[in-house]
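> In structure tokens below, several structures.
FYI, it's all coordinate maths here, none of it is from the lab. The model shown is predicted, which means the values in this text are computed figures rather than measured ones. Cβ atoms are built from the backbone, for glycine too; each structure is taken alone.
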Structure P
Amino acid sequence: MADTENTLLLETTQGPVKIEMRPDLAPGHVARIKELVRDGFYDGIVFHRVIDGFMAQTGCPEGTGTGGSGKKLKAEFSPTKHVRGTVSMARAANPDSGDSQFFICFTDAPWLDNQYTVWGEVTEGMENVDKIKRGEPVKNPDAIVRARMAGDA
């Protein structure tokens, strides 16, 4: 049986996506994402930057890639590879600038390894991630309708 304490369920406009969070790799990031999920922060947030053959990015309350929750996180880099389904933290040039934005890799992205904080992996629903509308910015973007932890009601 899966550890529901670390299972994040995203209900997106393209269908459900299940993410197994990795507190063993990024305990600070996982704790903060859980806090934001339980506060309803991600509900209604769009996928604002979606690059075909690369990744889908979300987590900006402005829908532009310029916003966040207001709490910067210290980088938690690991040797874990960025492969299809990897969930990793977006950031600015400063490694310790991750906040609420994250991305899901469509394919392997080795140039990101050891430079971005990996905090989860998609275990179900990757076909729904694949359907997310592309663009920078995305016209009529897909969104996270609701995010919740599997163990929560």
Structure Q
Amino acid sequence: MASYHAEIIWVRDAAPQDFLNNRYGRRHLLRFDGGVELPGSSSPHVVPLPWSDAAAIDPEEAFVAALSSCHMLWFLSIAARRGFCVDNYRDAAEGVMARNAAGRMAMTVVTLRPAVRFGGQQPTPEELRALHHEAHEECFIANSVTTEVRCEAVAT
């Protein structure tokens, strides 16, 4: 068993803000166990500017990035075991926020669009689909959520 940690830090600005009327900054700090710190905020799609920070990472973006990163890491591992040398991997992942079957706002679909360039031996289209399928099946994050996770690989 493994345990993972993130520290989320938010402090109300010293400047006058009407906290009780929901008029306060949502910018915060995401601190990870390896020492990386990133600016976080609510999404401007959820909380309007200036109370959100469009330049910071919002939870919805982090969710999409976690799914994409997990899929990529498994894909690289599986490709290496199968004898395929990956030279470049890029994913233009997208998450859609909408009402779910229960009528609640949720990330209802995450679509991964990995474009992979190989050096040396090239996988057939069937082998490439199988690599992505296995990566999806092994991805810890995809196995942890109820959101439908799609993978639409991009040929390069």
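> P(r) over Cα pairs in 5 Å bins from 0, in percent was computed and gave 2, 8, 14, 16, 15, 15, 11, 8, 5, 3, 2, 1, 0; which structure, P, Q, did it come from?
Q
> Once distance in nm of label points 7 Å out along Cα→Cβ at positions 13 and 141 is calculated for every structure in P, Q, which label goes with the largest value?
Comparing P, Q, the top value of distance in nm of label points 7 Å out along Cα→Cβ at positions 13 and 141 belongs to Q.
> In terms of relative contact order in percent (Cα under 8 Å, 6 or more apart), which of structures P, Q is highest?
By relative contact order in percent (Cα under 8 Å, 6 or more apart), the leading structure of P, Q is P.
> Looking at structures P, Q, which one was helix-only ellipticity at 222 nm (-39500 (n - 2.57) for each DSSP H run of 4 or more, over all residues; to 500) calculated from, given that it came out as -8000?
Structure Q accounts for this read-out.
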